Structure I
Amino acid sequence: MVFGEYEMKVLVTGGAGYLGSGLCSELLKCGYEVYSYDNLMYKQLSLLDLCIDKKFHFIHSDVRNQKNLKKYLNKVDVIIPLAAIVGFPACDGDKTLARQINYEQIKFISDNISKEQKIVFPNTNSGYGIGNGDLYCKEEDGMKPVSYYGITKCDAENYLLDSGNAITLRLATVFGMSQRMRLDLLVNEFVYKALTDRYLTVFESKNVRNYIHIRDVLETFIFMIEGYDKFVGEAFNVGLSDANFSKEQVVELIKKYIPDFAVTYSEYYKDPDKRNYLVSNEKIESTGWTTKYSLEDGIKELIKGYKIIINNDVSHFRNGFPIGYGQPT
């Protein structure tokens, strides 16, 4: 994006990750100069197609390397800190690491930028925890995280909002294909297992959460950068208003396109994340923001994408684009 004679520069930490790899590509298409910062913990190759672009820069480094991180903070106008330890199992498994990446990284960024620089931060709406029964969770209700993952992300959001120089996005459960695929996300995982294992075991099937397509998330970051002065200091729920679905409802949608798999509903296991809430996206919708992709669009997309993955070298897929929880980007 060109402002006068100046091209705006964006730093994306976790830039080779599930969101980051697609975001770097979209930012370049919009004319931004992009610095992608990632430690490539999982040897992902998701940014190779961007290397031809002169406005793309890759920094192989860990966000805990504060000296190096500060060097690149000083080069940019916008920071999108995506690097994170994701999910309750990984965060509970190493709480020190989770705190360093999910909170201390964000605090360091906030403390070491000028008032002219911009931060757009992705939180998780899992911080709403068990929700408010039949009432829709709104931004003014505040967050009540249950898992350590939610606690670290919400602590970071609170710090940023207190600074007054950030926009925070409370993302619904994301789904859809990416250059750096994740199969631990609920819709992605359910479709994959329906195609490969031909059965699903679903726990707490009546629990409700909100969903959003990855491409709509990427567009939201760009929307917020371009409207930053109007939205700074605010938190926004980001999800599909017609997709406050229970797990059972998601399974039934998948069955429309993959009818021949078995499902077992079990209450044996309880989700430590305690996600069960309805979410209102009215605030962000009132700004003129809209989505392009439905949950059914994503299911059809995943079926196509998994045909490529399943019929390719699965061992490479597992090594290069790991399946499971705990991805730091």
Structure II
Amino acid sequence: MASSLRRYETVIRKEPLDTMREIGIEFPAKGQMSFCELGVPPAPEAGQLLLETLYSGITNGTERHGLMAEHGYSGFPGRHGYQHVCRVVRCGSEVGDWFPGDVVFYGDYVGHRAWHLVDVSGGTPLMAKLPGDADYGHCALLGVAGVALRAVRRLRVGVGQKVWVVGLGPIGIFAAQCARALGAHVSVADIVASRLDVAGRTGAQRAVNMSRDDAWERVEAEAPYDVIVDCAGYERLFLDVFEHGLLARGGAVGAIAVRAQACFPWSLLHTTEASIEVSCHFSVAELECLLEWTRTGAVQIEPMVSHSVGIEEAPAIYATMRDDPRALYGVVFDWR
């Protein structure tokens, strides 16, 4: 108890509330980003924590869908994003094993914002403590990594399986790494050479540039695949998988990228007794697994960080997201 009180006193002395930022990010209209005022954070009640954001990570696909009003995202102003690395600065009286000074990953979908008031009285929050030797900036991408890990677990990826990951945005790269960590032989595909290079540097055994004339021949050479992970949202994917005979009997296709609707040949599943899975969330269990894998090097974050910038540069980042989304990869905002 004495140790906890000392931590509390130290944090309050170093982190007075009047030094905290009071802004967030919102999309006021299609294609537009602006800062919004949050106001002064309130004092936490008994079962609450007050968190100050240190870093936040962009969720490339989801946030662009919100920014451009795609796939059913239409509410403006909108606040999007679920990757926050925060320091606990104040605690209520009944918060269990959370203390001022803890640095945590917080994964609720509340958008990029300078502070968070989190209720921990109703069960386990979507939050994990980060070890002191972690790279906190890199940890701002644990949310998309968590989505990827949940997906490969739902797709029942296992030792010795052949896995094909289509689309190497952040979730695709993490899906390839997680499948490899689970013992699979991983092939990847994209049309962006730099992303294929990152996949190779982070453990994919085989990479195919789908803009090449012999791309399908190269993909077929490793078929059939036990698991196909679609992180591209490619409209013809299910038809191509069927026509090229890519799916193994009893296999699974993961439709991870957001779609307005999906069509697939009935015979794709009938002839293979395979399945199609949709997965887009994560849990504390995935976060804890990923922290261990990043510690051992089974999952790497650093190679995919393309931008690490102060929060003041957010307008330029979202202009790029709107006009040239391929120029962004792993994007981390520094709020300090």
Structure III
Amino acid sequence: MLPFKVVYHPRYDLNLGPHVFPSQKFRLIAEELVNSKIADPGDFLTPQPASDEDLLRVHTPSWVNKLKTGTLTASEIMKLEVPYSPELAEAVWLAAGGTILAAQSALRDGFGSNLSGGFHHAYANHGEGFCAIHDVAVAVRRLQSDSDIKKAMIVDTDVHHGNGTAAIFGDDSSVFTISIHQENNYPAHKPPSTVDLNMRDGAADDEYLAALIPTVERCLDKFKPDMLFYVGGADPYSQDQLGGLSLTKAGLKRRDREVFEAARSRSIPVTTALAGGYARRLEDTIAIHVNTIIAAREIAEKYPKSKFTEQKSHGAVS
């Protein structure tokens, strides 16, 4: 049994067919958590799709309507890099709802984990790089709208720069963004995050962690967010087809654990979403994502949940 909730929906699959993005991974992660007795069926929450109102706090009406009606232009589909389908639209609405639900759970339990999401290349008015709706941004805006949080920090560990995140929050002092990524990789244009950690090709565990962990700790102390949103990328792995870093599975788990410890030791709730992973062996991607949940469990057990709901009565966390 986990000391926090995991959010999953069978319709998370993006219905991509043969594609480098293994969208069946969401189901396989959920199955592995149960089969390995890491999680019980009762640890799972089923999300509702995010409302259009939720999406419109981040995305333009035109883009939301195009996704709902399937009226994307050829160039928009080309930029998105995945074929459009009604199942794709359903999946990204559910993913956004899932990250909202995970964040709401984190306020109560100290952690909340969505088994989808992390779609950090989505901009307000278009999609890019397999990402149509920016679920983390939607969740941040929903919790701010509900006065559950004032300030959020996003720590993005995908091997690719979080360009959509940087663009959406570029002029917003209430959201602090950190992106650690391979510098010589997608996307070509990288709008500035609050902090960008540009890693050289082939960077391995020690170099990567020496850049990330002190930065996260320093920024948490300076910014003092009400919640940390963690985009847990599996693609810095050495065997990833779309990455050029050299992290091991053990290094990636250590990354997750140390970021989580930095937040929870400061009594900051953590919401996790699972981002890219394109390993040559799908089972490696699954194992890396499962390790993120295991790392969260380890830190949740080390730092028992703060009763955030007792600190507020529908007011912002202080």
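Bear in mind these aren't lab numbers, they're just calculated from the coordinates by the rules spelled out. Because the structure is predicted, anything quoted here is derived from the model rather than measured. Cβ atoms are built from the backbone, for glycine too; each structure is taken alone.
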Check: Once FRET efficiency 1/(1 + (r/R0)^6) of positions 134 and 246 (r between Cβ atoms, R0 = 25 Å, to 0.05) is calculated for every structure in I, II, III, which label goes with the largest value?
Finding: I
Check: For structures I, II, III, which has the highest computed value of mean projected area of the Cα convex hull in nm², for residues 190-237 alone?
Finding: I
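For which of I, II, III does P(r) over Cα pairs in 5 Å bins from 0, in percent, for residues 94-261 alone, calculated from the coordinates, equal 2, 9, 19, 22, 22, 16, 7, 2, 0? If you can, show how the numbers build up before the last one.
On the way: I: 1, 8, 15, 18, 19, 16, 11, 6, 3, 2, 0, 0; II: 1, 8, 16, 18, 17, 12, 9, 8, 6, 3, 1, 0, 0; III: 2, 9, 19, 22, 22, 16, 7, 2, 0.
Derived from III, not from the others.
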Checklist line | Origin of the derived value 14.1 (mean projected area of the Cα convex hull in nm²; candidates I, II, III) | finding: III
Margin query: Taking distance in nm of label points 7 Å out along Cα→Cβ at positions 102 and 182 as the criterion, which structure among I, II, III has the greatest value?
Written below: II
Next item on the list: Of the structures I, II, III, report the one carrying the highest value of distance in nm of label points 7 Å out along Cα→Cβ at positions 174 and 270.
Entry: II
